[in-house]
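Quick heads-up: structures coming right below.
Values in this text are rule-based calculations from the coordinates and carry no lab data. It should be emphasised that the depicted structure is a prediction, and the values quoted were computed from it without experimental measurement. Cβ atoms are built from the backbone, for glycine too; each structure is taken alone.
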Structure P
Amino acid sequence: MPSIHDFNLKVVVVDTDFFALQAINSFLAWDRRTRVTDLAENLNELWDMLRKTPLAEQPNIVLLEAEHIGGAAVLHHTITRLRQQVEGVRVICLAQTPDPELIEMAANSGASGFLLKQEVRLQIAWAIVYCLSRDFIVTASVARACADRFNHRVFHANILPEMRKFPELTDRIRQALKLCVLDGMPAHLAADEMGISLHTIRGYIKEGYRILEAYDDTEYPVDMTPQERAFMRITAFAEARDDAPHEAN
């Protein structure tokens, strides 16, 4: 598995929803492979930001909210302009609903993926890395919505794998990890939430970290905290099967 040191992806997020913008930013902040360099709430902010950004700091990835951008024609223009203006940039479209017209327009315009926010959520950094070695990526609902379409890139898109399974984790350990790692809750508050002692929840977390580590051979930076490592391990993709449907050629 590649080392985290192999990645230093500069990401720009464009979303008209302020809260979605902040949520995506916080998810990406947990993963050292990605670095959010700017947040934009509209296209004017995006173009102004790109104009002022030095060449060395131009983004590798643009996460572009596709539904409220102004329709398919504006989406096409935006993706095309981004790819012309920023060398090597990959544009990943995000949406709440799988609109086949927007999905096909994104694919035809050269986007690297079309993902539903509620399906990718905490795994957004993993999705970004996943797209680097694939032509076009989608979430499961996007693939289903376009099952009767014959667009080549959409038809052969890679569907994001499911979240990695950890069968040894008990329900209580999972809950403790969710509260303390995914939700970032302090241990004493998480203990109150679960109705257990601070000593017990610390034991759950310690055992959870041990189980997560047993499933992972990733090389992590020495200064990465156990919580950061746990977040990456919990949100990692399961290994994709070689015979998975919709694999890109």
Structure Q
Amino acid sequence: MTERAENEIQFGEHIANQDTELLWGWGTPAGRLRATRRADYIRSGARLGAGVYALEIGCGTGMFTEMFSQTGAKILAVDISPDLLKKAATRNLPQDTVQFMEKRFENCDVDGPFDAVIGSSILHHLEVDEALKKIHDLLKPGGVMSFAEPNMLNPQVFAERKFRRFFSYISPDEIAFVRWTLKSALEKAGFTDIEITPFDWLHPAVPKPLIGTVSVIGKVLEALPLLREFSGSLYIKAMRPAK
């Protein structure tokens, strides 16, 4: 067990004792809309549906697992935190399609190959190069990885990592990504058809009456070549070559 992994387990215990979704920004009206949009990106890119076998990394409390499972895909959801997995178990998701497992992903001995490997805000908690190689190896040829991650160019994301002691929801070792360097890491791991798209300008604290207006403004900003680089999140899709 690495020091980073031990830190993540301790951090999982810390946030599991709180309203975890609210702490992560998913519990407000704006946060729930952000979560739904993020889940749509991930499950659409991964082509989740009946007959698809997917591995979800860092499932945490199972909030996104529940949304992914609604596609009919069979999901193996892993997380390093036993405390967060206890919360996930309370969702009582159908055991014939969803299985939760306590594992550190980088040395996770699970049965593949998988049609898709998916996750929300988890790669930045891991040893990235090691994790990307593991994802590549667990995918079947032609399989897809589909993730959403924090964008380091976003001012709030940058401040959270620079001054992490002031943000109780930031773990000791987590990072964030710049899409050009992440693309290089994906290429190094053997992925092709790489798409990394900046998105997400809707802050969880936006009052309910303003959500519609802010969402429209956000979609405009996402379409502008320079400003879109400062979006809050990155959507990442890549493929293990079919041959």
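Quick notes on this structure:
- Ranking P, Q by mean count of other Cβ atoms within 10 Å over residues 78-85, the structure that comes out highest: Q
- Once Kirkwood radius over Cα pairs in Å, for residues 46-133 alone is evaluated on every structure in P, Q, the highest one turns out to be P.
- Which of P, Q yields 14.2 [mean count of other Cβ atoms within 10 Å over residues 54-61, calculated]: P
- Per relative contact order in percent (Cα under 8 Å, 6 or more apart), the highest-valued of structures P, Q: Q
- If you line up P, Q by mean count of other Cβ atoms within 10 Å over residues 102-109, the top spot, with the largest value, goes to P.
- Among P, Q, structure where percent of Cα pairs over 25 Å apart as derived comes to 39: Q
- Among P, Q, structure where mean count of other Cβ atoms within 10 Å over residues 142-149 as derived comes to 16.5: P
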